[in-house]
1. Thinking only about FRET efficiency 1/(1 + (r/R0)^6) of positions 22 and 142 (r between Cβ atoms, R0 = 30 Å, to 0.05), which of P, Q has the largest value?
2. Going by mean projected area of the Cα convex hull in nm², which of structures P, Q comes out largest?
3. Using FRET efficiency 1/(1 + (r/R0)^6) of positions 30 and 86 (r between Cβ atoms, R0 = 25 Å, to 0.05), single out the structure from P, Q with the greatest value.
4. Taking mean count of other Cβ atoms within 10 Å over residues 78-85 for each of P, Q, which is largest?
5. Relative contact order in percent (Cα under 8 Å, 6 or more apart) computed as 35: which structure among P, Q?
6. Supply the structure label, taken from P, Q, corresponding to helix-only ellipticity at 222 nm (-39500 (n - 2.57) for each DSSP H run of 4 or more, over all residues; to 500) with the calculated value -25500.
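Quick note: the coordinates plus some simple rules give every number you see, no bench work behind them. Since we're looking at a predicted model, the values are computed, not measured. Cβ atoms are built from the backbone, for glycine too; each structure is taken alone.
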Structure P
C-alpha cells in the first residue's frame, strides 16, 4: 500500500511540474510574440513550436501529453514544409505531407501504446486529427477570420496553447 501511495504522490508531483513547465513555455512564447514578432511568411513554425513545447513538457511525465506532443509536432512539420517548401520535392505536396505526418504520428502512437505509455482506448489522437481536418477545411473554403493564419503560424499559438494547457493540467493535478 505504501508503494501505491508513493507512486501516486510521484505522479501528482510530476504532473504539477509538467503544468509549471507548460505555463513557463506559455509565458516565454507570449513575451516573444509581443516583444519580437515572428514573420510568419518567412518562418511558419507556430504549430511546430507548440508541438515541441508539448514534447519537452512530456519528458517530465511521459504518461501525459506524449502522444499529443508527437502528433502536433509532426503536423507542425507538415505545415512548415507545405507553406515553406525548403526542398523541391515538397512543392505543391501539402495534402501528401499532412497524410504522411498523421500516418507517422499514428504509428508512433501505436508503438507508445505497445510500450505502455498510453492506454489502448485513447481518443486524443482522433481529436487532434479531427481538429486539424476542420481547420484545413475552413482554410480551404476561406471561412477563417483575418488574423487566423498569422496567429497559428507565429509565437501566439505556442504561447496561448501552452498557457491554456498548463492551466488545465495544473487544475487537474491540484484536483486529483
Structure Q
C-alpha cells in the first residue's frame, strides 16, 4: 500500500467519522426538540384538564343552584341535566383524547431515544472497527517498513555523505 493510498484511506476514514458525528448530533438535536414538544404537549394537556374540570365543576354548581331555585320547572331541569351529561361526555372525550395524545408522544420520544442510542452505539462500533481494522494495521505496517529500511541500511552499511552529515550537524546546532 503506497503512502498516497494510506493518505486517501485516512482522509476517507476521517470523512466517514465526521459524517457519523454529524448524524449523531442531528439525532440528539431531534430528540431534544421532540422532548421539548412532548413536555409542552403534556403541560397543555394538564391545563386543558384543569380547565375542563373547572368547567365541569361550574356546570355542576350551576345545575345545583338551578335545581334549588326552579324545582317547579321540570322541563328546564331535564334540559339542564341533558346539557350537563353532554358536557360531561365532552369533557371525558377531551380527557381521553389528551391522555391518548400524551401516551403517543411519550412512545414517540422513547422510539427517538432508542434510535439515537442505537445510532451512537453503531457509530462507536464503526469507529472502533475502523481503528482496529484499518488505522492500527496501517500504523503497524509503517513501523515494520521503517524497521526494514533501518535494517537494510545497517546491512548494506550505507552511510550519509559528508556534506549531508555536516548539514545535519548545522541544523542540530540551530535547534
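1. Going through P, Q one by one, FRET efficiency 1/(1 + (r/R0)^6) of positions 22 and 142 (r between Cβ atoms, R0 = 30 Å, to 0.05) peaks for structure Q.
2. Q
3. P
4. With respect to mean count of other Cβ atoms within 10 Å over residues 78-85, the highest-scoring structure among P, Q is P.
5. Source structure: Q.
6. P
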